[in-house]
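Novice: These notes open a run of structures that come right after.
All of the numbers you see were taken from the coordinates with simple rules; none came from a lab. As the structure is a prediction and not an experimental result, all values here were calculated from the model. Cβ atoms are built from the backbone, for glycine too; each structure is taken alone.
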Structure 1
Amino acid sequence: MNEALKNILTRNSPRELSKPYPSEEEMEIIYQAALRAPDHAWQRPSRFIQVTGKGLEKLSSIFVDFAKDNIENITDATLQKYREAPFRAPMIVILISEIKTHPKVPEIEQMLSTAAAAENILLALNALNYAGMWRTGVFALNEKISKYLKLNENQKVIGYLYVGTASGKQKKIPEMDTSEFVTQWI
């Protein structure tokens with residue numbers, strides 16, 4: 001099996017991520033891989049915010065402020081969970097789709113392009129012996145969060161990639177029976 005296929009088949013979302021995370025030079029390669037995602041009409045919708053160090057504290061504050069302002073009857077325990085969320089990894093890449101009006105490229109297609117860019121990031125991380133997991137939840141696919149992140153009106157958060165080095169017990173990659181997922185028209 002060639003290395004590219006092996007990389008795809010061994011990619012996994014670890015339960016725990018720790019330091020080290022990719023260097024700036026490695027992230028440049030990772031972002032180049034992200035920007036190779038399919039992109040109808042060369043719209044280039046994918047944008048990224050890379051969060052590390054004190055930036056994780058800033059993101060934590062944004063999550064808490066958003067939750068206090070937008071979630072009714074929020075408990076202290078849930079607020080604490082949101083406060084701690086950014087610290088589950090030493091780096092977070094916020095996935096943003098910058099939607100442009102185009103007669104042949106609908107909004108959903110531009111968001112799917114950013115989703116493909118996210119998978120390319122995860123595969124590039126795996127190829128460089130790092131790991132990542134994709135999170136969504138209340139802070140993604142939500143028009144209101146964009147204001148807290150100071151994004152433009154046409155920019156939408158589609159998720160957060162938690163990035164670092166896999167640590168702790170690793171999940172077993174299950175064998176998949178492709179016949180459960182594939183219908184063949186012959």
Structure 2
Amino acid sequence: MLKNDRWIKKMAAKGMIKPFHKEQIKKGVISYGVSSYGYDMRIADEFKLFTYLQNTVIDPKALDPKNFIDVKGNICIIPPHSFALGRSVEYFRIPREIIVICLGKSTYARCGIVINVTPLEPEWEGYVTIEISNTAPLPVKIYAHEGIAQLLFLEGSEICEKSYADKAGKYQAQKGITLAKLK
């Protein structure tokens with residue numbers, strides 16, 4: 001794992017996170033910015049809220065956009081036992097020697113919210129698509145422009161042989177909330 005001062009300098013020098021907050025912002029908000037050994041990313045004000053209106057099966061090989069309702073605003077209310085997709089406020093550029101693991105913030109976890117983001121692979125870049133599951137029996141509020149998940153940066157002892165860019169990954173440089181897709 002990268003040491004805090006070392007990876008902060010590395011992130012700043014390589015433009016890994018934009019916008020970048022070198023301190024943790026937490027007064028009156030769910031915290032974001034630099035944390036002890038990571039970075040707390042924020043969620044933007046655009047969401048895709050899952051809906052049962054189409055009464056279809058969720059197929060990861062052919063995800064129907066009609067299964068989602070677009071929501072824009074400072075708050076997104078996720079119904080019980082449902083989920084929404086969002087995207088990070090920050091744009092990420094991951095160096096070839098780094099992989100990033102994402103974990104949900106404890107404030108939301110204590111309310112029944114589970115955050116899922118696949119690892120940010122070496123040389124991946126873009127806005128992060130974030131899956132937000134409400135496991136609670138009641139609706140839950142998600143606050144836009146506040147912290148949603150913590151990113152942990154791991155540095156390899158060697159540079160990876162084949163990066164996400166080398167593989168021409170299908171989610172490279174995504175600009176908005178990106179639904180599941182096949183190549």
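Novice: Matching task: -2000 is the computed value of helix-only ellipticity at 222 nm (-39500 (n - 2.57) for each DSSP H run of 4 or more, over all residues; to 500). Pick the structure from 1, 2.
Specialist: 2
Novice: If distance in nm of label points 7 Å out along Cα→Cβ at positions 62 and 118 computes to 2.1, which of 1, 2 did it come from?
Specialist: So the calculation was done on 2.
Novice: I have 10.8 for mean projected area of the Cα convex hull in nm², calculated from one of the structures 1, 2. Which structure is it?
Specialist: The correct label is 2.
Novice: Right, next: Ranked by relative contact order in percent (Cα under 8 Å, 6 or more apart), which of 1, 2 sits at the highest value?
Specialist: Details: 1: 35; 2: 27.
Answer by largest value of relative contact order in percent (Cα under 8 Å, 6 or more apart): 1.
Novice: Sticking with this structure for a sec: Which one of 1, 2 has distance in nm of label points 7 Å out along Cα→Cβ at positions 70 and 150, as calculated from the coordinates, equal to 1.8?
Specialist: Details: 1: 1.8; 2: 3.5.
The value was obtained from structure 1.
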